[in-house]
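Each structure below appears as structure tokens.
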Structure I
Amino acid sequence: MKKLALLLLLFAGSAALAQVPQSPSANSSKARAELEAMLNALGGQRWLSLQNSYTYGRVSGFYQGKPTGEIQNYSSWSTPSGQERVEFGKKHDDVEIFTGNECWEATYQGKKALPKDICDDAVRRRDHSLDAALRVWMNQPGILLIDDGQTLSERHLTDQVTLINADNDSITIQMDAETHLPRSRTFQWRDPIYHDKDTDREEYDNYHPIDGFPTPFSITRFHNGDMTSQRFLYKAGYNVPLPPDAFNIDATAAHIKK
């Protein structure tokens, strides 16, 4: 009886200790350590030194979580600075180029600016990407890092961290508790028309090592909880030769045969 009472007392003491809140400094240090573990899992300094990446696969569209039937193959080249070139079509004659805050499309009809809502969406996702979180946000003065504890993401136990910058903008990242690889990235913004908050979330799965870098071959995007697109990679590469004038919209438009 005494042994049982002692065990109950020890259990109660351990439970009480587990519930003691961390100090803000300890919480921030834990959050930074988790982000650094994710960076190391992705490739560490080699990942930070990447010049570009390439993916080839297919993208499927969804509306209110249901398939639209729109499926396209695509090729994409991107750089850590946020430049991206995406080619569609069997002849690669539909090209979208994103540089800075400019978003263009080139077809056999010439070049034209992408609609503002599409461009704004692309810029938001770039500025809240995993690349941006690890390369830019983590090094900003006054950045606040919060360890949100452990949670589940698509049946995976994850460590969740939120980064908040000086403008009160935030990115929330879930990392696999075992491998430390990213499982999701989430951010919110206020709709300029309706003034309510919208939520953008990406989930990463089916990792394969490519050139020594763990690469998610399944990327699913959600808007306010509804699936909007899903990408499945056929292949990927890093530090690959870029197409001539890869991010020059005028040269690209001139190269596409009319």
Structure II
Amino acid sequence: MLSLLGVTRERLYSPGRVGDDAAVLHAVACHLREQGHRVEIADGDADDWPEPTSETVVFAMCQGPRTLESLLRWQRSGVRVVNPPEGILNCQRHRTVPLLNGAGVGLPESLMVETGNGVALPQWIDESGAWIKRGDVHATETDDVVRVVDRNAARDALIRFRARGITAAVVQRHAEGVVLKFYAVRGSFFHCVRPADGTALPEAVLRRVDALGQAAAARLGVEIYGGDCVYGKDGALALIDLNDWPSYRSCRASAAVAIADYLRAQKVTRQ
């Protein structure tokens, strides 16, 4: 029998998705319990958590500084944590952009900028448009990711960020095409959501999306992940986002089985 501890995502980092995020974590726990393993679930917003031993496997969706500090402390003491806290931190955009720029994963032209007035912005925003994204965690509200058509609109978005206390942002060149959302587990699971128009994608394109996601996830150091690609009319793929431990909303049942199997395998490798 294995001992495992799951940690839910804090509500702040799960805007409008608290139920979906918790559901996949509990589904994983359910599969593990059915196999005879002992599983506890800790609330990411709680003040006190169970203290794992070095024989515990921790699977964590949390993203806040307080909870990540605990994960880092556990990892240093020999606890296996999935995703590793360093990988979770790498999915914050101020780390993601430097790590993925030039890494061959199709990231559109992206740069980190300070928010507020007076920042120098690239001319290509006026030509192709851009996305302005908060530079730390992923979206906590709708204005955290904004489409802009020119530099004036980009500056307005940055000023709004600054007014909310967000000091850094990503300016990412707009990639034209169909947005593809995908979910994965390292080495064992991949699911790509069909485009909104219901078009079936060729198997070769799905393999390319999977490979792109795997390369980006390896670079960031995450094992349970999802992301968004843009599939252009010319057949090019652009990776526009990668997230640690998404909700797997469209494939929760099959993903939960794959994640449970992955967690069990991590324990086997330590014996």
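No lab work stands behind these numbers, since they all come straight from the coordinates. Not measured: the values here are computed from a predicted model. Cβ atoms are built from the backbone, for glycine too; each structure is taken alone.
Numerical summary
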{"quantity": "Entry that produces 89, 45, 40 once Cα extents along the principal axes in Å is calculated, selected from I, II", "calculated": "I"}
{"quantity": "Structure from which 0.45 was derived, FRET efficiency 1/(1 + (r/R0)^6) of positions 33 and 177 (r between Cβ atoms, R0 = 41 Å, to 0.05), options I, II", "calculated": "II"}
{"quantity": "Structure responsible for 14.8, with mean count of other Cβ atoms within 10 Å over residues 89-96 calculated and labels I, II on offer", "calculated": "I"}
{"quantity": "Answer label among I, II for the case where distance in nm of label points 7 Å out along Cα→Cβ at positions 25 and 241, calculated from the coordinates, equals 5.5", "calculated": "I"}
{"quantity": "Which of I, II leads on mean count of other Cβ atoms within 10 Å over residues 73-80, largest value", "calculated": "I"}
{"quantity": "Parent structure of the calculated result 2.5, given that distance in nm of label points 7 Å out along Cα→Cβ at positions 57 and 97 is the read-out and I, II the choices", "calculated": "I"}
{"quantity": "Which of I, II yields 22.5 [mean count of other Cβ atoms within 10 Å over residues 129-136, calculated]", "calculated": "II"}
{"quantity": "Source structure (of I, II) for helix-only ellipticity at 222 nm (-39500 (n - 2.57) for each DSSP H run of 4 or more, over all residues; to 500), computed value -7500", "calculated": "I"}
